[in-house]
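Following are the structures in question.
We did not get these values from a lab; they are worked out from the coordinates using the rules stated. Because the structure is predicted, anything quoted here is derived from the model rather than measured. Cβ atoms are built from the backbone, for glycine too; each structure is taken alone.
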Structure P
Amino acid sequence: MLQCGGKRREIDCAVPRDKPVVAINVRMGVEEDRAKRIKEFAAELKEAKECGVKYFIVAYLVPEHEKGKLEEIRAEFLKEAPFDLVVLTREELELLAESLREWGVLGCV
């Protein structure tokens, strides 16, 4: 939860908790819902950036049968908004840890 502008904003993971530099929102996804979820993430990104969050990460875990289209799916997200990182599978979660280290986020070394 992020308190900003007199509103509470939903964030699944904030690093650090008290004054987030990184916001991570997580969803499980299916193709039928993807366009709606992408728009939701874009709105959440805008709110988070307005609240001073530096990095916004999307973790949208796709079902097994869509894993052959990862770059196409990632392009759909990035076409909608400038997300700092889009994680689509559990295997890609290592990218998240690498990015946090590269960005110098405290506690992520």
Structure Q
Amino acid sequence: MTHEIRHPRVVFEYCVGCKWGLRAAWMMQELMQTFEKELGEVALQPNKDGGVFRVWVVTADGPTLLWDRKTEGRFPESKEIKQKLRDVIVPEKNLGHSDVKPTPPAES
């Protein structure tokens, strides 16, 4: 039996020893609220490797890494993950206030 991916799956891979499960769960619910019609599944994947915090999206085209804490040197803000996920699964979706870019300071 083949498994066809009809709706994207997001996976939060996190370090168990670092206790980052709650951070991953919070981001998971943020994506579920924003993309409730577009996502098929959101999963938490505990990892024993130290310092791991990765966010993946799996579509019919295969897995895409949206964020890697070690590569980026920090945790993502929820709007960053929302924008990256949107760009992969529904580029035309408006994210409202999450899409607003900060206004540069006025020159004096």
The value 14.1 for mean count of other Cβ atoms within 10 Å over residues 7-14, derived from one of P, Q, belongs to structure P
Matching 0.8 (distance in nm of label points 7 Å out along Cα→Cβ at positions 47 and 63, computed) against labels P, Q points to structure Q
Comparing P, Q on FRET efficiency 1/(1 + (r/R0)^6) of positions 15 and 71 (r between Cβ atoms, R0 = 25 Å, to 0.05), the highest sits with Q
Matching 25, 21, 12 (semi-axes √(5λ) of the Cα gyration tensor in Å, computed) against labels P, Q points to structure Q
Matching 4, 16, 26, 29, 17, 7, 1 (P(r) over Cα pairs in 5 Å bins from 0, in percent, for residues 23-78 alone, computed) against labels P, Q points to structure Q
helix-only ellipticity at 222 nm (-39500 (n - 2.57) for each DSSP H run of 4 or more, over all residues; to 500) gets -8000 when computed on, of labels P, Q, structure Q
With relative contact order in percent (Cα under 8 Å, 6 or more apart) computed for every candidate in P, Q, 27 is reproduced by structure Q
Candidates P, Q; log10 I(q)/I(0) by the Debye sum over Cα atoms at q = 0.15, 0.20, 0.28 Å⁻¹, for residues 55-94 alone computed = -0.31, -0.55, -1.02; producing structure is P
